[in-house]
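Several structures are given next for inspection.
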Structure P
Amino acid sequence: MNGRYSGQICEFWNDEKKWEVANVLRGISMCDETDIICRLDADDFLSDLDALRILNEVYNSTNADCVWTAHRWFDDNRITNQNISGPLPEGADPYKFPWVTSHLKTFRKSLITGVDDQNFRGQDGKFVRRAGDQAIYLPILKRAKKRVYFPMCFYSYRCDMSPATFQTDDAKFQKAEAEFIRDRGFIG
């Protein structure tokens, strides 16, 4: 990126629900091979107006393949400092290490080019529906030579923080999908 930031926002619509993985892969296919991918959920927001400029500087100064940041959770009632992101030790297998790359996840497109499609699919052979962040980012982390955790809080993640949220059938399905992805490991 030669020290300059230039961004583009693309929008596309589906006639039927495709879920996160299919949509993200479609969006990535529209990017140039040298682009840095930065995905933001529609109900979340960047916590710092300079986040993209600073991330660009991190990529340029560290020669990183992927960078993730700290984040905070919020819902309609409150904003917290809850953050589950953190560093991934050098040499650690991201499939075996606890999930520390929650938000903001960014990466060079070249890391996902050529990744076997089966990495993005669940036990039923369909694209992962609920654990999409892990289905997409674990192969990237596995392939990255230079992984960087940047501890500034750049992402505000909308999440209903009531205890019941994590006991729903949907939450249990998401957990099971993530466990399947991690147990299966990287398909290279």
Structure Q
Amino acid sequence: MRVGRSNADHDVEAVAMVREAIGQGPFLLLDANQAWTVGTAIALGRAFEPHQIFWLEEPVDHDDLRGHAAIAEALAVPVATGEPIYLPNGFRDLIEAQSCDILMPDVQRVGGVTGWMRVAALAQAWRLPIASHLFPEISVHLLAASPTALLLELMPWAQPIMAEPLIVQNGSVVVPPRPGLGLVFDAAAIERFAVS
């Protein structure tokens, strides 16, 4: 759920309403998209805690490692971040600063499969969970190979051009059995989107 818009009171009210609507079982993940100051993030994080938040993503600017660390220290709600970090060394800095509870690499930004697996090794060494940012068709394989895998972010944007879309069973994405990345594209669907 997106938070971090113009009115903090509206965010708290909206989170409470969503939790009431979905009940106690489903995960409720909040993404502030780097919208807050440290003080605001801590205050709102505490206000969100009664609503059983699974994580608070990117509460402050991605390069504010001290700010993220202060928030992670202050809140019971886990802090997730990492999608704007380029290359594995940025994750090492994030970990050493104790700036988050959950690492969220983006396969496109972190250096592809090799970069992701290097971040997964860091996550394993520091016993930190790792979750994906976008590109679920690729990230599902990377998470399956990551010892501390936690969660796949499923944004099905590419599904309309896939001949074999990802399958969700019982709340989990099935890892495609094909070798490599297991991607099979629908040539006719791609043709429909072609620009001449």
If mean count of other Cβ atoms within 10 Å over residues 22-29 computes to 11.4, which of P, Q did it come from? Q
Suppose you compute helix-only ellipticity at 222 nm (-39500 (n - 2.57) for each DSSP H run of 4 or more, over all residues; to 500) for every structure in P, Q: which one lands on -8500? P
Source structure (of P, Q) for log10 I(q)/I(0) by the Debye sum over Cα atoms at q = 0.09, 0.12, 0.16 Å⁻¹, computed value -0.37, -0.65, -1.05: Q
Of the structures P, Q, report the one carrying the highest value of distance in nm of label points 7 Å out along Cα→Cβ at positions 78 and 102. P
Calculated from one of P, Q, relative contact order in percent (Cα under 8 Å, 6 or more apart) reads 31, and the structure in question is P
Assuming 2.8 is distance in nm of label points 7 Å out along Cα→Cβ at positions 30 and 62 as calculated from a single structure, say which of P, Q it is. P
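Coordinate-derived values only; no laboratory data. From a predicted model like this one, the values you see are computed outputs, not experimental measurements. Cβ atoms are built from the backbone, for glycine too; each structure is taken alone.
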